[in-house]
1. Computing mean projected area of the Cα convex hull in nm², for residues 135-278 alone gives 8.5 for which of 1, 2?
2. If relative contact order in percent (Cα under 8 Å, 6 or more apart) comes out at 23 when worked out from the coordinates, which of 1, 2 was used?
3. Say we calculate distance in nm of label points 7 Å out along Cα→Cβ at positions 191 and 239 for every structure; which of 1, 2 gives the highest result?
4. Using helix-only ellipticity at 222 nm (-39500 (n - 2.57) for each DSSP H run of 4 or more, over all residues; to 500) as the calculated read-out, with -21000 as its value, let me know the right label among 1, 2.
5. Name the one structure among 1, 2 that mean count of other Cβ atoms within 10 Å over residues 151-158 of 19.8 was derived from.
6. To which of 1, 2 does the computed value 23.2 (mean count of other Cβ atoms within 10 Å over residues 215-222) belong?
7. Just checking, which of 1, 2 has the largest value of mean count of other Cβ atoms within 10 Å over residues 87-94?
8. Computing Kirkwood radius over Cα pairs in Å gives 23.6 for which of 1, 2?
Structure 1
Amino acid sequence: MFDVDRVDFGVVARGSDTVKRVKIRNLYKQVVHITDVRTTCGCSVAQPDKTTLQSLEECVVEVKMNTRKFTRRKDSNLVVTFDAPLAAEIRIPISAYIRTDVVLTPGSATFGTVDQSEGGTVTIDVAYAGRDTWQIREVKSASELLEVKSTETRRENGRVNYNLVVSVKPGAPVGDFREQLVLITDDTSSPEVPVLVEGTVEADVTVTPPVLALGELTPGQTKSVRIVIRGRKPLMIDRIERDSATGGFKVRLPTSASRVHVLPLTVTAPETPGKFDEQFTVTIEGREEPVTFRAYGNITGGTN
């Protein structure tokens with residue numbers, strides 16, 4: 001049921017936000033219920049995103065190390081307790097080595113919400129105490145949505161500082177992201193320092209709901225719904241068009257600019273029975289690309 005038999009954080013910097021995810025999949029026909037998730041050491045915490053799993057359903061347990069309070073080698077266990085379909089307790093070893101010579105401030109590149117059209121930037125201070133000659137040789141990233149640059153800002157008396165500038169590129173895909181950078185240093189024993197990067201890319205204009213489920217309709221039947229169009233800045237809606245010529249719709253467009261528009265929309269079902277899936281295009285003044293939303297349903301009755 002578990003996708004791993006060990007949670008190994010490896011060598012991490014002090015102060016870093018260090019997270020691993022463990023997937024649990026219900027392989028049984030019966031419902032699986034988790035009664036408790038914990039760790040055996042205060043150096044780590046664990047939290048599931050759900051505790052009841054239907055057959056073949058999955059959940060994620062997020063395990064975090066406390067790298068601010070604890071240092072050096074830390075070993076514990078993730079303990080997951082079940083009471084259905086059978087009583088059971090599963091233990092998965094957790095291990096990490098928290099360096100004392102490398103400190104990240106803040107502990108991760110956490111962007112929060114990023115405007116898709118503008119991108120965003122976060123700066124992390126990487127502080128090292130030890131050798132005068134210590135260096136970050138390279139920053140590795142497997143993600144095409146990120147740009148990373150490291151710049152040395154201090155080197156004296158065995159202390160070295162770098163600014164790590166992490167940027168999300170404009171035009172990055174909408175949605176949540178979680179990536180990991182790796183600092184490659186000149187340390188012979190532990191050259192890699194992981195850095196967590198996470199956030200959410202949001203379009204400058206969004207339509208809610210993006211998909212309208214109209215359900216069962218008869219030919220020519222009308223159904224009224226509301227759509228909400230939000231912008232990061234006040235926007236003026238020029239027009240709304242339906243890509244297909246089948247059926248029809250009515251909408252009352254706003255007469256002034258606003259960051260939030262609540263629009264009453266009445267959709268008329270096509271005359272031909274069967275499933276339909278239509279796309280609507282919203283043109284906004286001053287915005288080169290339109291935004292879209294869909295409406296789908298099933299036309300029943302009538303004649304072919």
Structure 2
Amino acid sequence: MSAGKRLARLLKHGLLGLLMVVGAVMAVRQGLVPLVAAAFAPEPATLSLLRRTGIFLAVLLAYAAWRRWVLPGPARDLRFRPLAVLAGGLGGAAHISLVTLAGFAAGYYVVVAVPGGSPALLGVAGLILIAAFMEEVVYRGVLFGTMEDALGSTAAMWLQSLVFAAMHLSNAPASNMELATTMVAGTLIGALWTALYAWTRSLWVVAAHHACWNFAIILTGLPLSGIDEWRALAPFESAYRGPPWLTGGVFGPEDALLCLVVVAISLPVFVRLAKRRGRWFPASAPRDAAGAPGPVPGPT
């Protein structure tokens with residue numbers, strides 16, 4: 001396939017995928033939820049649950065439809081394997097805890113109070129899970145899936161991860177050094193989740209890793225990706241005792257030097273595992289009868 005045809009294929013499939021996912025979210029937020037609110041006047045908590053559940057299901061259905069009818073090949077990445085998803089979640093919490101627990105042990109993160117947490121954390125956990133799933137659908141499912149189809153796994157991983165990092169810059173402080181750090185950290189973390197997705201070929205596994213990574217940060221009382229609002233709900237109230245390059249500064253542990261090191265070490269391991277399973281494709285990979293890159297091994 002020529003470079004021009006690959007680019008046209010990438011733009012057509014990618015833009016349509018994004019439109020389908022965003023359109024599904026807007027249909028729930030601007031259509032279904034106001035309609036239910038006007039017709040039944042439910043309690044705010046019920047309406048919030050409807051909104052979150054509706055968005056989750058709408059995104060899931062939109063992505064499944066895109067994988068079925070737009071990007072050739074079945075939606076293998078939506079097969080749900082409970083043990084693999086559990087392992088992904090535990091792995092995500094453990095991964096970032098290497099960074100935060102080392103920080104507490106070294107003394108540049110300190111616990112200043114133990115308020116015990118809030119019941120509202122359950123709602124936060126649900127919100128984080130839905131947000132993580134949506135991000136994985138957009139970045140790993142649609143963007144990486146489209147780019148991989150046109151450019152191969154390696155180029156797709158880095159291009160998609162740059163987009164992922166850039167979309168998080170709005171949460172970072174305005175100084176050039178902190179913006180650069182957030183861009184590097186976000187690119188590496190995005191690449192890590194992309195490599196995990198390529199290895200497992202499961203959106204559920206990588207979403208569980210992503211969500212539990214985020215929730216483990218919240219439980220420490222440290223900032224999550226520059227967001228401070230949830231720190232008051234955590235079981236611990238924590239503070240910094242070190243420079244931003246060590247602690248991560250306003251953005252939180254994801255921008256800490258140790259996090260960059262841990263992710264940089266883990267990333268090639270995940271890529272190697274994906275290659276061993278035959279799930280890492282060059283741009284010239286042969287297409288199966290449905291047009292999908294190579295034969296993807298079944299679930300293990």
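1. The structure behind it is 2.
2. Only one of 1, 2 returns 23 for relative contact order in percent (Cα under 8 Å, 6 or more apart), namely 2.
3. Comparing 1, 2 by distance in nm of label points 7 Å out along Cα→Cβ at positions 191 and 239, the maximum is at 1.
4. Computed on structure 2.
5. Source structure: 2.
6. Comparing all candidates, it corresponds to 2.
7. Largest calculated value belongs to 2.
8. 1
Taken together, the values in this text are just the output of simple stated rules run on the coordinates, not laboratory data. These figures come from a predicted structure and were not determined experimentally. Cβ atoms are built from the backbone, for glycine too; each structure is taken alone.
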